[in-house]
Structure I
Amino acid sequence: MISHRSKIYLAITVILVAVILLVIGISNFLANNNRVVSEPVVNNIEDKLFYRHILNGLHLKSPEQDFFTIAIMFDNAYDARPQYGLDRADIVYEALAEGNITRILGIFDSRQSIDKIGPVRSARPYYMDWAGEYGGIYMHVGGSPEALASIGDYSFYNIDQIGAGEIYFWRDNNLIAPHNVFTSSSNWLRVGEIKEIDNINPDIIWNFVDSEDNNGVDITIDYSNAYRVDWKYNDKLNAYLRFQGDDKFIYNTGEQAKADNVIVQVASSKIVDAKERRVVKTKEGGKAFVFNRLGRQDGTWEVVDGRTRFFDENKNELKLVPGQTWVQVIPNEEYLTIE
């Protein structure tokens with residue numbers, strides 16, 4: 001029979017054990033709640049946490065997008081090639097300008113270090129519409145009367161080589177004007193510091209996905225003879241190689257241009273003056289096609305909250321793979337051939 005004293009000892013032991021367990025439980029709870037969580041999960045593939053670069057979809061270890069964007073007008077005349085720095089753009093737009101030639105708009109991350117970029121050419125309203133979707137800085141050499149009349153209405157900071165912005169450009173005297181104006185990343189950083197340019201809006205992002213597929217198809221955009229663009233899918237690179245007018249499109253580095261995504265955006269246009277300048281309807285929506293290692297995706301484009309987005313028939317955004325994206329803007333589907 002258990003003595004009264006033993007009962008007391010047993011009761012005390014039970015209470016002590018309960019107290020110890022309670023203390024351990026409280027400690028674990030506090031430890032878990034005080035644990036520092038670096039950032040919420042954005043993507044989880046093979047148990048690896050990562051974020052995506054807003055412009056190119058590449059993996060990042062941090063969610064910080066501490067850069068501003070720079071949109072630069074590039075010459076694409078035959079005599080102006082090769083272009084300098086265009087290979088470093090995250091997004092490239094190409095559309096018809098006057099005389100059935102094309103001009104190019106490159107969108108850059110301000111953290112890039114590039115010594116020479118260009119040749120830089122003049123502004124057009126529809127290129128300004130696309131540049132305006134990113135904010136940041138728009139760099140050009142003059143522009144059409146319509147462009148210069150409305151350029152103050154855009155969200156980007158305007159840097160025009162003709163006027164006060166001349167200090168941010170130089171002319172290469174070894175080349176023939178007007179195909180000889182260049183700039184650099186050090187110049188856009190000067191603009192960013194002096195004008196206190198805001199970082200990119202973190203809500204701007206396309207639907208980037210990771211994939212091991214290898215289903216690309218060849219396409220042709222027939223702007224005109226010398227400006228016919230062929231994108232040929234290379235299954236070893238899992239990317240598209242660019243040809244223009246039957247020739248390889250070569251950068252100043254000697255490398256052929258390549259793209260991970262080619263978006264063909266159908267936007268109606270018309271010639272509006274004697275110099276064959278165009279108006280392109282950049283806000284009304286239309287058909288769109290996306291080509292990458294996933295294959296061909298058909299859909300539509302529309303402007304949502306000031307940003308051009310690409311959707312399938314179920315209103316799901318079309319899929320891009322990480323890397324450089326070229327947006328080929330055409331007046332109608334007759335300009336596009338898919339092989």
Structure II
Amino acid sequence: MALKSAALKGDKRIEKAAANNPPLAQGESSHGVALLQAALVTLKFPMPGSIKKNGAPDGVFGSETANAVMAFQAKQKDLSVDGIAGKHTIARLDSLLLAASPPAPSTAPKPPKPPAPMPTSGDYEIGKDDPTVWNDKKVVDWNTKPKSVLIIAKYVALQKSLRIAAYAVGDDAAKHLQRYLDNTGATLTIDLEGMLKEVPKAGHLYGTVLAGMLAFVKQLPSGTYDVTSKRVWRGTNEKDENKNWYYAVGSYYAWMKGRATITASTASGNVGRLDFEYKFKDFYNWDGEGHGGKQVTFGPITITDEEMGEFHREGLAKEFDMVGSTRDSYAWNA
């Protein structure tokens with residue numbers, strides 16, 4: 001039987017219980033029991049003794065959980081009242097949770113594409129200022145929704161599975177997820193050099209931006225110049241290229257600035273050196289452009305991007321800025 005509610009689908013233990021292989025019963029302790037408890041509390045079958053101080057279910061199938069299951073079964077009229085959560089009980093919970101689910105939150109409007117440069121001006125100019133970087137922070141504020149026991153249960157389970165995350169999706173994805181779950185909103189400096197080495201498309205974008213700046217400074221007369229990008233470039237890490245950076249960053253903005261020292265000018269070109277910095281910026285969130293439809297599985301835990309975004313809306317996790325830069329130099333002869 002395929003479960004359909006966001007609260008239950010994708011959890012391996014719940015799926016086994018829904019197939020009576022085996023059902024959830026008194027004496028078991030698992031994340032599946034925690035989701036069962038959360039589902040019962042959500043449907044107004046309280047279990048105060050099984051809910052911890054942080055709001056998460058304890059995952060222990062004791063007498064209180066068995067009594068709540070029997071109370072639920074009795075209210076359905078057509079279920080056997082045995083205190084065991086098997087095929088028919090799980091199916092009924094799933095259908096009621098699905099019917100009670102609120103509509104998916106509306107996402108913020110997609111940010112406009114960075115403005116294209118004027119054809120006559122090029123992408124670079126003399127100057128020190130960074131170009132305007134689009135701020136893709138979402139309109140949904142942090143901690144603006146009441147905490148729900150189902151989301152707390154998934155949040156606690158995910159915290160416990162972070163070590164698995166490093167193996168499942170990669171070190172950087174796990175590190176960025178940990179910063180999100182730490183709930184501080186503090187800016188994170190990413191391993192930009194690592195991303196450029198490990199993601200072919202990211203390395204190609206870096207080379208494209210550098211080639212453009214070199215073409216610009218090779219037209220300058222003798223002298224020393226601060227040079228900068230007039231616009232930002234939009235980069236995207238694809239899952240089929242590198243799963244780690246797909247989940248760690250996704251899409252991002254990049255640009256370049258530096259200092260050009262032109263020592264000679266000849267009929268065939270100039271001679272000089274460019275000391276440059278390649279810069280990165282993005283905003284870590286789970287309900288914006290490029291994240292729709294994602295879900296991640298760490299061991300028995302499956303978390304959708306909508307649930308990840310719900311952590312922020314319920315004040316359990318906090319979105320944050322990501323920045324990065326790498327420096328190098330390039331010298332040439334005419």
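Brief remarks follow.
- Winner on distance in nm of label points 7 Å out along Cα→Cβ at positions 267 and 315 once structures I, II are ranked, highest first: II
- Entry that produces -5500 once helix-only ellipticity at 222 nm (-39500 (n - 2.57) for each DSSP H run of 4 or more, over all residues; to 500) is calculated, selected from I, II: I
Values quoted throughout were computed directly from the atomic coordinates according to the rules given, and no laboratory measurement underlies them. Note that this is a predicted model, so its numbers are computed, not measured. Cβ atoms are built from the backbone, for glycine too; each structure is taken alone.
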